[in-house]
Structure 1
Amino acid sequence: MSGREFDLVLFGATGFVGALTAEYLARAAPAGTRIAVAGRSPEKLDVLLRRLGHGAAGWRTIVVDAGSPAALAAMAGRTTVVVTTVGPYARYGLPLVEACARAGTHYADLTGEPLFVRDCVDRFDRIAADSGARIVNSCGFDSVPSDLNAYLLHRRLAEDGAGRMTDTTLVAALKGGMSGGTVDSGITQMAAVAADPALARVVADPYALSPDRDREPDLGAQPDHALRRAGTVDPGLSGWVTTFIMASHNTKIVRRSAALLDWAYGRDFRYREVMYAGRSPVAPAVAAGVAGALAALQAWGPVIARGPGLRMLRRLAPAPGTGPDEKARASGHFTMTTFTRSTTGARYRAVFAAQGDPGYRSTAVMLGESGLALALDGKRLPGAAGVLTPATAMADALGERLRAAGFTLTTAPAGA
């Protein structure tokens with residue numbers, strides 16, 4: 001996008017995850033990358049740039065409010081890509097998506113809100129496709145590891161002539177914290193379902209984000225709730241697995257990727273995600289407790305998120321803009337292992353792992369590198385435009401960037 005003033009604008013840069021992403025970009029962006037940080041408060045933006053120091057030399061600030069469509073449009077027109085951490089996205093995100101889609105400006109966010117992604121697709125996919133904008137949702141822990149693992153397995157099976165994917169399960173093992181912004185996004189979605197119960201069907205539909213729901217295969221139920229022995233996922237595992245709180249969103253993103261790639265993963269591609277609960281004597285009880293709590297939250301959350309209940313939830317939740325401290329972020333880690341069986345009977349696995357709190361320290365890397373890929377790697381990216389996923393928008397370029405940033409991304413025959 002020649003003629004743009006900036007390569008990348010980071011919107012929401014003074015928020016919790018926004019500041020972490022700014023810190024990462026100040027360390028990792030190539031020399032000469034034209035970056036601006038954007039937000040409502042000029043004072044906070046100036047403080048951020050002073051704190052970033054030499055790494056942010058030459059960066060600019062843009063004062064813009066998420067509630068001003070004209071200001072968002074002006075910002076989008078100045079840059080190749082907008083990276084945004086301003087959520088909940090269902091509340092604040094659609095005007096920015098529209099601005100980017102109309103300006104032909106690439107866009108990356110951190111949403112874990114399937115209702116928001118569905119709105120992006122319905123309202124702006126065609127506009128973005130016509131303008132050449134890549135609108136890329138879920139560029140953090142939601143849902144880069146899930147999406148790239150499945151994509152890389154598809155590529156590996158094709159390279160080995162081992163058929164296409166069938167039953168595929170991601171097992172998440174992680175240590176990390178939760179921010180007020182993440183909780184606020186969950187409460188916002190529950191409130192939306194409470195206000196319009198028909199939205200519950202969208203949240204429950206495994207193919208809710210499909211570009212063509214009628215073309216999706218009929219593979220029976222693919223529930224996100226789980227409570228089972230780990231060995232049922234892969235014979236090499238022991239212990240127990242349980243429901244993964246992020247599965248409901250991640251699985252929809254992965255299935256959207258499969259559909260956008262013309263169902264290249266396979267027409268028998270069944271996908272689910274679970275969380276590893278360990279193999280100690282108390283692991284079955286832990287797994288059952290997590291599964292039961294999340295099932296109750298899904299069933300009763302929209303009921304609670306009405307009137308006084310919604311106000312109570314917001315009072316009890318951690319404040320937006322807060323999150324784990326530096327020590328907790330440094331001690332966090334995650335390993336996402338995806339197991340698949342192919343149409344030839346071959347078994348493969350993909351591993352996506354990193355040190356650092358998955359939702360914050362590692363997410364800042366994933367979001368930052370997504371923005372840099374969209375801004376700088378144009379000739380290496382797939383040619384598609386529209387509302388995309390990390391795998392369909394950035395594919396191998398993002399994987400290479402994350403490996404260079406110290407992440408582990410591997411594929412291999414299971415048992416190798």
Structure 2
Amino acid sequence: MNNPCRIVGVLDNGADGLSPRALAHIETADLVIGGARTLDLFASRLAPHAERRDLTGKLSQVPEWIRAAQAEDRRVVVLATGDPLCHGIAGFLQARLCIEACEVMPNVSTVQLACARLGLPWQDMKILSVHSHDAGEWHEGAGPEHGLYELLRAASRHDRLAVFTSPDNSPDRIARMLVSEGLDVRFRIAVAERLLRDDERLVTDCTVAEVAGRRFAEPNVVLLWRDDATRREVLFGLSDDSFHQRKPDKGLITKREVRAVSLAHMHLRTDSIVWDIGAGSGSVGLEAARLAPDGHVYAIEKNAEDAAIALDNRRRLRVHNYTLVHGKAPQGLETWPDPDAVFIGGSGGELADLIRLCISRLKTGDTLVMNFATFENLAAAIETLKETGAAWDVTQLQAARSRPILDMHRLAAENPVWIVTAQRGQP
């Protein structure tokens with residue numbers, strides 16, 4: 001294109017941080033689009049005839065502004081911060097115009113600057129942005145609908161993170177989320193304030209918990225890193241002792257052998273959405289969450305004490321893509337996203353209705369898995385599956401574990417369990 005829109009990366013040192021070519025485009029532009037702060041930075045360098053447009057709160061209108069100006073053969077410059085293709089406006093504009101209609105002229109990103117100030121290599125940083133709408137304070141068990149969810153999930157999986165913040169989604173709010181989820185002790189933190197301004201400051205002398213109670217000058221970038229190599233969490237095959245269970249009625253847990261086979265039948269992918277109905281101590285749902293780190297587990301448990309134990313297990317195991325509701329299914333399940341896999345460990349007397357609901361919400365090829373220890377529940381489940389036209393099969397699992405006897409060992413049988421798997425029938 002003969003007259004592309006130039007998307008120019010700028011920093012708070014203004015013209016001093018630009019190449020002669022980038023600065024020439026700004027000085028000769030007919031239309032300059034940017035945020036109020038970036039427009040003010042270059043106010044003295046714009047041509048007398050240049051039109052200025054503040055995009056604050058009007059981002060959706062920017063592509064049409066550019067199209068209209070280009071149709072009149074006007075020269076257009078969009079002022080972006082740092083690297084416009086690193087959580088910046090360039091990707092948004094290219095998706096709505098075309099690549100040929102734009103020329104990106106990147107600058108150093110503020111993440112690169114912050115890492116340089118601290119002496120941290122940035123090539124292995126996980127870079128995220130919460131520079132968007134006000135996400136609100138984090139609350140335990142929040143799901144993908146929360147604006148800080150992706151950051152939390154990244155913090156549980158990566159050793160180094162860089163975060164573009166906003167006035168609402170600020171360093172202290174991020175720190176409070178990490179504290180509430182027990183991740184604060186894993187990370188060191190730095191906040192880079194007002195980079196390249198006269199009052200630039202790098203705050204490195206705070207713990208995450210201390211940052212949670214402080215405010216920082218805008219704009220800023222947050223860096224999080226671990227100094228030591230943290231031992232990775234076990235994803236599959238956790239021992240029964242890894243989970244707290246209700247006492248004295250110990251045993252409200254899907255035992256490891258049954259759990260392993262049940263999870264195998266669920267055919268989980270890294271991004272699976274999982275329902276765990278009758279969560280008990282949470283063992284199946286929490287292990288499923290580890291196997292689907294890019295997905296989410298929605299769990300429900302009617303017994304208040306068990307629900308509290310499941311939440312405690314969530315905290316202890318540091319599983320963050322897991323939301324548990326204290327309630328009796330199927331109430332509330334209509335608000336959950338359609339699942340890729342469902343596990344029913346307890347039905348609260350609503351087995352037939354739950355099976356019908358789950359089969360209706362599953363996509364073709366996705367799986368419902370149920371565990372039964374009684375003939376009556378097994379028979380009721382099979383009868384309901386037949387009524388729905390689902391494809392199903394049954395596996396009986398009988399395991400035995402070693403037990404000490406005097407100075408020797410013997411095998412003691414565990415209770416046999418039927419594992420029923422079902423998929424939606426072909427239409």
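Only the coordinates and a few stated rules stand behind these numbers; no lab work does. Here the structure is a predicted model, which means the values were calculated and not measured. Cβ atoms are built from the backbone, for glycine too; each structure is taken alone.
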From which structure (1, 2) was P(r) over Cα pairs in 10 Å bins from 0, in percent, for residues 187-226 alone calculated, if the value obtained is 31, 55, 14?
-> 2
Relative contact order in percent (Cα under 8 Å, 6 or more apart) was computed and gave 22; which structure, 1, 2, did it come from?
-> 1
Identity of the structure behind 140 (criterion: volume of the Cα convex hull per residue in Å³, calculated), options 1, 2 | 1
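Given a value of 25.5 for mean count of other Cβ atoms within 10 Å over residues 83-90, calculated from one of 1, 2, which structure does it belong to?
On the way: 1: 25.5; 2: 20.9.
Here the read-out was taken from 1.
From 1, 2, which structure was FRET efficiency 1/(1 + (r/R0)^6) of positions 3 and 403 (r between Cβ atoms, R0 = 25 Å, to 0.05) = 0.20 calculated on?
On the way: 1: 0.20; 2: 0.00.
Structure of origin is 1.
Given a value of -14000 for helix-only ellipticity at 222 nm (-39500 (n - 2.57) for each DSSP H run of 4 or more, over all residues; to 500), calculated from one of 1, 2, which structure does it belong to?
Considering all the candidates, the number was obtained from 1.
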